[in-house]
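**Q** What follows is a set of structures for review.
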Structure P
Amino acid sequence: MNKFKFLVLCICVVLSNNVLSAEHQVKMLSNLKGQSMVFEPPVLKVNPGDTVKWVATNPGHNAASIDEMIPSGASSWNGGINEEIVVKFEKEGVYGYKCTPHYILGMAGFIIVGDPSVNLSDVKAAAKNAESKFAMNKTRLTDYLSQVK
């Protein structure tokens, strides 16, 4: 293969990786269908390389990773209040996230990247611990994690 064909092939591979990745959206909401302090969707399955954009739909919210609920070696994030944030997920596993001011009310969710078994048991244990401190929605994290297969 000559150098030109090799270069074209490399460019196609790089560009196809960006084409295959997707951007997903999660809304930060004060109320939805009789529930308060929620993300919509609360559990989102994505592929490695995809991005998630948290949309500031209602004021007073943010999206931040829960450090004890992300895969080992994964990068954490911390969006500002009333600000949208976009996070690219490369590492497989379960990522727990929260609205910092409303976490005590159970405002949290999960991003599932590829294979959840990477850290699912650790996340379930950390979720049980977190729920014991919630003022309301005391089983929300466990309920959400029951959807993870």
Structure Q
Amino acid sequence: MRVTTKVRYGTRMLVEIAAHSGETPLALREIASRQQVSLNYVKHIVGPLVAAGLVRTERGSRGGVVLARPAVDITVSSVVRAIQGTTAPTACVDDASVCPRSPDCVTRDVWCRVQTAVDGVLAGITIADLVQQRRQSEGKTAGAISAGPA
């Protein structure tokens, strides 16, 4: 499975939103700035996330994007499926009818096993896990910077 740029950025966007949940909604412009992604690209990614029910938008002067459900209930797998549609490494994994050889193809079995393994990993990681990992990473960096020479 190849992870697209949209999936990578979409996952990072959700981590950013989740890290600031409980605060006011995050403006798309703020997300773009924090993630160093163009605003147009952020707008392009947010649509599928809204359609999948992962985020919702709030209008108004203090509007923006918020998680539509708790970060612990949003898996990386759901992000991939919302943006990319599938984790299948080949088309025949999702639809055996695309290839007349599918019923007897031993390599298709390999690709099906690959998808099962990828799905297992992605389904086991939540946005909340990634937020926690980010905070731990930021804590290590801050500690190393503030420690300085003795």
Structure R
Amino acid sequence: MINTGEIQLTPIGQVRNKVKKPLSQGWGGIQSEIVLYDEFLECIQGLEGFSHLIVVFWMHLVDETGRTTKRTNLSINKGQQIELGVLATRTQARPNPIGVAVVRLMEQKGSTLSVEQLDAIDGTPVLDIKPYLPPYDSFPNALMPGWATGKD
């Protein structure tokens, strides 16, 4: 059980891959396994028909310093630096180090899910898995600020 103060979370499994330290980018080609704990095997019945999943995980290596960080510098537009609040970024340093990723489900064997593009390191606790439902989870007309698109 992870104790986060007043909220207690129970991991349902762990990430397994070759990444030992957090990366700021380059997760596209990373293949990982999500190994569920035995008591959660029943919970994934029916998951095999989905091509993509939403994975919620606890970024366990973010220390107290990272959890108190309010702003971060982000490199945009050919190296230009911009200062932003951490909640306007995808940085690992945040008040609650909760990660969320949409991943491609490659294969399911028993309690092991093989996935691509999960930006979590080896040993990361997995808190939840949800099926990705395009009619509900995709918003093609969503907007982003110019600094995020490179047009600023």
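**Q** Looking just at mean count of other Cβ atoms within 10 Å over residues 78-85, which of the labels P, Q, R belongs to the structure with the highest value?
**A** Q
**Q** semi-axes √(5λ) of the Cα gyration tensor in Å was computed and gave 34, 21, 13; which structure, P, Q, R, did it come from?
**A** Q
**Q** Assign the value 13.6, calculated as Kirkwood radius over Cα pairs in Å, for residues 62-109 alone, to the correct structure from P, Q, R.
**A** Corresponding structure: Q.
**Q** Here is a follow-up. Out of P, Q, R, choose the structure whose coordinates give relative contact order in percent (Cα under 8 Å, 6 or more apart) equal to 26 when calculated.
**A** Q
**Q** One of P, Q, R was used to compute helix-only ellipticity at 222 nm (-39500 (n - 2.57) for each DSSP H run of 4 or more, over all residues; to 500), and the answer was -18000. Which one was it?
**A** Source structure: Q.
Bear in mind these aren't lab numbers, they're just calculated from the coordinates by the rules spelled out. Every value quoted in this text rests on a predicted model; they were computed, and no experiment measured them. Cβ atoms are built from the backbone, for glycine too; each structure is taken alone.
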